[in-house]
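So, here's a batch of structures to check.
Every number here is computed from the coordinates shown, using simple stated rules; none is lab data. Since the structure is predicted, the reported quantities are computational estimates derived from the model, not experimental observations. Cβ atoms are built from the backbone, for glycine too; each structure is taken alone.
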Structure 1
Amino acid sequence: MPIDQAADHCGVSVGMLSKLENGKGVNLEHALRVMDGLGLTMLVVPKAHAALLEQAAVHAAKLDKNAARERQVQFDE
């Protein structure tokens, strides 16, 4: 999706989305608006738990990838 369409979809300016995309400082309200517009959420957890959540996310991504592969095999049959 082009950046102008993404910005419009998220309710922010192209400049704001560009700043966020390039790691520049933006306020939290705009960052959350973009995340919401892209179907994302932010989870704030203690640093001590971050590694466990990262491992869980990797595991979930592998499960999703395997499920997609299985659906493709069923579709091809």
Structure 2
Amino acid sequence: MAILKSSKARELSDAELQAKLFEFQKELNTERGILAAGGRSSNTGKLRQLRKAVARVLTILHERKLGIQRGSKAKEKSEK
């Protein structure tokens, strides 16, 4: 189960994506801290999901910065 799907992330504004990025990074650091201290995570796949969500948000922000359009909206525009 993805924490944030790409299609939903592309609908968010840059400010909302920045907020999500901060939230994901904070949660990722918390989970890493728990593991480093010798604890156990309640959800074993959560680290992977968080890493992927951070990468997904960073990719979308970078694409917007470069002016690259991807996803369903880009396909609709190219077909017109």
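One of 1, 2 was used to calculate mean count of other Cβ atoms within 10 Å over residues 10-17, giving 12.9; which?
Of the structures listed, the value fits 2.
Moving on to the next point. Have a look at 1, 2 and say which one yields 3.0 for distance in nm of label points 7 Å out along Cα→Cβ at positions 26 and 66, as calculated.
2
Given that relative contact order in percent (Cα under 8 Å, 6 or more apart), derived from a single structure, equals 41, which label among 1, 2 identifies that structure? Intermediate results must be reported in sequence, preceding the final value.
On the way: 1: 20; 2: 41.
Checking each candidate, the match is 2.
Another question, then. Quick one: semi-axes √(5λ) of the Cα gyration tensor in Å came out at 31, 12, 9 when computed from one of 1, 2, so which one is it?
Corresponding structure: 2.
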